[in-house]
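Student: See the structures that follow.
Please treat every number below as a calculation from the coordinates, not as lab data. Just so it is clear, the structure is predicted and the values come from calculations on it, not from any experiment. Cβ atoms are built from the backbone, for glycine too; each structure is taken alone.
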Structure P
Amino acid sequence: MKKVLKISLIVIISLIILALAALGVYWYNNIHWYDKYKKALNKAGAVEKQFTLPNGNVINYGEVSNDKPALLLIHGQMGVWEDYALVMPELSKNWHIYAVDVYGHGESSHEESLYYIDINGNDLITFIDTVIDEPTVVAGHSNGALTAAYIAAYGGKNIAGAVLEDPPVFSTEGEKWEKSFAYLDTYKNLHDYQLSDKSECWEAYYLRRCYWGQLFMKDSMPKIAEYAQSYHDEHPDEPVKIGFLPSSIWYVFQFAKEYDFAYGERFYDLTWNHGYTHKQILSSIDVPCVYIHAKGSVSEDGTYLCAASREQAERAVSYIGNNCRLVESEDSDHVIHTTHREFYINTVNSMLK
């Protein structure tokens, strides 16, 4: 009997050690998620640069230089140009890459008067004509895809094509806006945080109120928010990291310190479009175009858990016309260039034709 108990105890201790080791590896990989981005940027040979326009505005960007056709990458909300790191090594086999920080993000100009689709779009057209100075395929993600659509519509002779990665078409001009995931999860919380007393850090405030948290793990979110606040208090100059959660949930905290919340306000109050309608912009595109749609999903209360419904995506493509094709990822994950890298790379490379 003693021998059996001894063996059982050894087995239990071994299982505990293995479980702790697995937790340690999981925790470490989550905390150090950005390491693989750095390795990818080094592998691609990306170099960070800046361009100052004649009007004094600064566009910060990363470049992977070679003799391939030009590709301009435009990130989405709360991102930076490095957001494309994981696809850069493979894309650079076929493209000379320019990836920009949009205004209000990263190291590009932070000035509230610049936070409109046409102002940032026109300055990026100047960037293409001046810095790139050759036919360019422009690819954007989320609201960056809307900016890419604007550039494709009005960019002129140097625009060769466009890749629109899951743009929030029509919703960000008011259509079912307050029943969209983006509004409930991001923009309303950004707006409300700006009006709050800011007694807690943005990360804790967001985690306490984020839509996905209320939907899937409501009872756990207060404790997670408290952990985020504790991390912030101990590391006030660092992005908040949460080792026990997948980094895909909180990775945007990495760039929050380089983000101007006034940029998000332009989406909350629907002024970012600056008088342009999405139909007007999309109908003005006459270059080859691919619209990448993340498969739609709707919660039980009718909230769209996606940037655009299938109907909205099809309507957008119909406005662009026969020179645009619609492709769809296998799920509703919005950041397609990260979660479905091979699919994204193949879609961008299809523009080489």
Structure Q
Amino acid sequence: MKKTRLNERHKELGGKMIDFFGWEMPVEFSGVISEHLAVRNKAGLFDVSHMGEVTVKGNQALDCVQYLTPNDASRLKAGKVQYTALTTEKGTFVDDMLVYCLEEGTSYLMIPNASNQERDYAWVRRHGENFDVEVQNRSSDYTQLALQGPQALKILNPLIDVELEEIKPFRFRFGKIQGENVLVSRTGYTGEDGFELYTLSYQPQKIWDLILEKGESEGLIPVGLGARDTLRMEAFLMLYGNDIDETTSVLEARLGWLVKFKKGNFLGREALLKEKEQGVKRKIVGFELIDRGIARPHYPVYIGDDKVSEVTSGSYSPYLKKSIGMTYLPVDYTEVGTEFEIGIRNRKVKAKVVPIPFYKRKK
């Protein structure tokens, strides 16, 4: 298994290690529920170095990114971040990702999901052959940390030579922590305020240790992948391989807001335009269980006696204290309040469509 540069730190901290798409990663330290609530109420520190980093540089870097993604990358100035996707010709997902503009027009950093690093790199490189660009997979060079929660700014601010209050959401700057260069962005995958840190340092342990040490008095604890999943689910943030994949279109996933048809040609444009004109036949929804139980991924979803779908994500919500999940339903059954059933073991339990996101932090 691949290991991040913080692997030994996680074991020293008592992290329960698992195989996550070929990476040895901590699923929890003190427990999923306690870690989840720490992020909602105080702060949590994640090692997310299993995520990928692919650079696109050259005279036609912007043209390349524009062709590969449905969002409008021309809106990106240096220091800005954009949520977008890699789309197939059918308008479905190769992946969803963040794109960082390092230099306007000529240098971009893409952040693929851990499970898709090699495939995304191959996809971008193959299509990049039609443009004057250099595509590099830098995933093994970077360490990526995420400091998330209402106390994140207070904890990080005195440790970095950047005024964090000046960084708006989906913006980033370069700075130093412990003498090590970092890119710090106001982004995250938890539904909370916070920051993601990227460094090429061979000693990222210095950064990890310092943040944990200085943040302890503010309630900061290390957090594993288990709570990362429940946090993103409460915030209704998609997970590739569960909620979106090559069989789901951007419009079905309720992400039509990131599709900018007016920008010109991009992979999947014609398919998405046709789907928009004809209307989607299904959409992803958020649900909560009416009956007792926990809906896990792949559990069957029924309307009457007909199986219409499967649960894509589902869990007990530590903060909301109820069982929640996501699934795709026929568009006529996606209104809030609509009831349906989920097969849990040998019985069917009632569920209902609810407003999304399940959780939204107070500004």
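Student: Where does the value -12000 come from, among P, Q, when helix-only ellipticity at 222 nm (-39500 (n - 2.57) for each DSSP H run of 4 or more, over all residues; to 500) is the thing being computed?
Tutor: Values: P: -12000; Q: -5500.
This value belongs to structure P.
Student: One of P, Q was used to compute Rg and Dmax of the Cα atoms in Å, and the result was 21.9, 85. Which label is that?
Tutor: That value comes from structure P.
Student: Next question. Can you say which of P, Q returns 0.65 when FRET efficiency 1/(1 + (r/R0)^6) of positions 55 and 87 (r between Cβ atoms, R0 = 35 Å, to 0.05) is computed?
Tutor: Traced to structure P.
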